[in-house]
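Each in structure tokens, the structures are laid out below.
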Structure 1
Amino acid sequence: MSHSKPNILLIYTGGTIGMIKDFKTGVLKAFDFKTLLDKIPELQLLDCNIETVSNKPIDSSNMSPEYWVEIAELIEGNYDRFDGFVVLHGSDTMSYTASALSFMLENLTKPIVFTGSQLPIGDLRTDAKENLITSIQVASLQKDSEPVIKEVCLYFEYKLYRGNRTTKINAEHFQAFASPNYTDLAESGVHLKVNKKYLFKPNDKQPLKVHKNLDNNIALIKLFPGITKGVVESIFNNPNLKAVIIETYGAGNCTTESWFIKLLEKNITNGIHVVNITQCSGGSVMMGHYETSNRLKEIGVISGKDITTEAAVCKLMYLLGQDILSEKFKSLYEMPLRGELTQN
């Protein structure tokens, strides 16, 4: 593979960015990415070679672990031929897919940049062109023939984020994403400014390892004042259930009603993993900081620390798929594997 110009693979999975308006009917239709360079001539100004592939485009609302595996396999099969990858994806579940891929691709040493848009690529006021052009530029960044970025990222509206630190915050504004607990990796202005000290530093000595076994026998419970025993019990009574994420209040606080604590304790004793994450968009779980979370700590609830809901879900699926011994599971979940949480 020639290193004179970076080779970038553009993977289209679906989403608004891949739509173009039929001016006769006004209907949005799928964009033919084989004619990408013709439709967006600005891409020819980038100092890289671009190839495109379409991976059975779907609406991102239909995204699933099976589809994550397909994307991972597509990257795995082309890993040696390309210096970087840009994944075009619907914005609704982009943070989930970016998080999942970050766990699935162990020892990743090349950039995978997720992007999309709020308006179709053919729209007059679209944000698609800037997002796409800068994402490809980010994926092409090299120093001494080595990629500058070596992790799964998400680029949207002038900012590059660590993928597993993002969450979608707005369905209407161009600035659709935020990274509430981690600094931006780069910002695009007059110059592309990379915050190098915040970049993930993978193990360069080990080959890429792709994990394809994800276990989605999990549940997510968002606590609210007045949540009933029957509702919580019905979730834990699922015979296939292996783990539950509980979105608690503030710094990891929850009701101290005896039925709730006893229910959690019983299920943890029976081998169900229970993870505590905060409902707040920013901040961290600190179990034991308040009396209302101290019992959770005592009964063995796992602390999600400052992980996002999206990353918490994907990390749980990933770890459950690894067949990890129960006594090691808690310590593994509570440590950063791909920079998804802050180690206290």
Structure 2
Amino acid sequence: MARPIWTGVISFGLVTVPVGLYTATEDHTVHFHQLQRGTGDRIRHRRVNERTGKEVDSKDIVKGYDLGDGTYVVVEPEELDEIAPGKSQVIDIDGFVDLRDVEPVYFGRTYYVAPRGEEYAKVYEVLRAALERADKAGIATLTMRGKEYLTALRAQSDNLVLHTLHYQDEVRDPRKETDLPARHKPPRRELEMAEHLVEALAMKWDPAAYRDTYEDRVMELVEAKREGREVVAEEEPPEATNVVDLMDALRQSVDRAAASRRGGKDTGKGRGKGKSKSGGRGRAGVGARAGAGGDLAGLTKKELYERAAERGVSGRSAMSRDELVEALKAAG
């Protein structure tokens, strides 16, 4: 069982419940070591005294605030804890809001919240059930690891979760950060067709249907290079839709989505893994392009490769497009 990264109490009104916070997510990113080109020697980062050039042990390192003139005010970690001893141990709920009113851009990290002992389970469950029935989230502040966080406490079916939130002055204004076009009313026919496309692609949220396919590609690259095989290159991104062709592109997209739906009745959950055309963390949409009859000829090489990876086809990295098609047919 994991150890809590923070312990303290949740306080709402005159009620308090001792809890611990546990990390809710983990990083599956493929990590590489840094090497010197040509030698293969490891490159390491060390904490070095700028004046002496000697390495410094972490226990001998303190925080220093730069006054701007080359001098520093030294602050010990314990001193940071002492300036807010109460806040560093309390999740103090100010009030409750509808979570849907909080824009997603404000969300940071997520933590599981659990009671610190069986004797606190009843109070914990009362709070969880009340938040679930009210469909509300408690807004609170929390001091942890030398920083004060704005947080949202909400209920899941079995437990409480705590989301850290960005403060308003931490969220950038999109109008200042991006070159947004002036808003205008879109043509009615194009808007209606776009709405049809949204409806045609509507689905239920299923997180289990998604995985990081880029991680798979990285590991395939490593394996191919280790064995001295050819590396399959990614296809170029699709060209931008011309405004003149927008209506036609929308209509074809709706037709393709409808065909995909009909094909999906036969393939079932086979649509659940892989990368969609939009890239990123992929959903299995590869089978959709193939249609109900499994027409592999209608897939791109990239999509064929993804399907081959899902089915564990060996030697796929060195295969041509036609060879991928034949290998997938042989794999059923």
Structure 3
Amino acid sequence: MTAANRTTPRILIIYTGGTVGMVYDDVLGTLRPIGFKEIRDNIPEIIRLGYEFQVHAFNPPVDSSNMLPQSYIELAKIIEKNYHQYDGFVVLHGSDTMAFTASALSFMLENLGKPVVLTGSQLPIGEIRTDARENIITALEIAAARRGNKSLVPEVCIFFDYQLFRGNRSKKYNAEKFEAFYSMNYPPLAEAGITIKYQRQFILKHPELPLKVHKKLNQDIAVLRLYPGITQTTVDAVFQTPNARAVIMETWGSGNASTQQWFIDSVKKAIKSGLIIVNITQCDGGAVELGRYETSKYLQEAGVISGYDLTFEAAVTKLMFLLGQNLSKSDIKRLMQTSLRGEMTTD
């Protein structure tokens, strides 16, 4: 029976690891990952939701600091394999790199018509004050939410501390508060209070095309974060990173950078050698506007492309995705400046 023909929601929970499934190990003196059985035992309320659900657990569980592009591919394959049997997917994931995984999946899952909700917690599931219970229960509700025969949130998103964000617009900004994530350049998709209030005007429209899963990523990128006093040696070392095909350059404000001649020459030389340079701002809010000031006009003239309001996480994973698609350099540059999954605002 397909998801559209069922009355009882069916959700696949994919447990990757992370703090949400951690317990304190007295021997090691550190937190260690546990399996999903312990998570289920700590949240008996899951059964009261009345959903059918199955669990796919990474074996062994992976701390989010160890998540790699290969992990994104594994997740995409799991979703593809089970896509027609479930109404939605909840991915339990460590919070540190959750925004990277959510961003990557958004690009890899083209024409996604069902929710893929990533969630986790700041405190382990076994702690009395843990935020894991509320995050997991509400993520399951969102994954099951439908209007008629269509999912309410047909996109990859992150639910944390009562708010639902578009995955490729999200960023972890706090290591201590339960409110660990925000989305500076895009409104929340939903807020959970007494009821879950969906902001339907901000949610991607349900696609009419079949799911297409992309399973190739290319990691040949480098990152240049500017700072006052950066040296030519440092800049050139990044631009000359072996095998790098693209560089994400984190600039100031609306895309500004040094106008010292050596820096201008280094940028021009790198682009002439075939390197794609994407300009994103170091600010969490706002966007790159190449040419707005003299300190960015020469970057535009040299061939640097704008990342507009891409988060760093989205810029990294979008480049990995596009570089893996066997596209021409001109197509990669064009698509990096085009919103593919609602990840950027270009007007």
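Where a number appears in this text, it was derived from the coordinates with a stated rule and is not lab data. The structure presented is a predicted model; accordingly, all values stated were derived computationally and were not measured. Cβ atoms are built from the backbone, for glycine too; each structure is taken alone.
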Structure from which 13.4 was derived, Kirkwood radius over Cα pairs in Å, for residues 75-146 alone, options 1, 2, 3: 1
Origin of the value 2.0, where distance in nm of label points 7 Å out along Cα→Cβ at positions 91 and 323 was derived from one of 1, 2, 3: 3
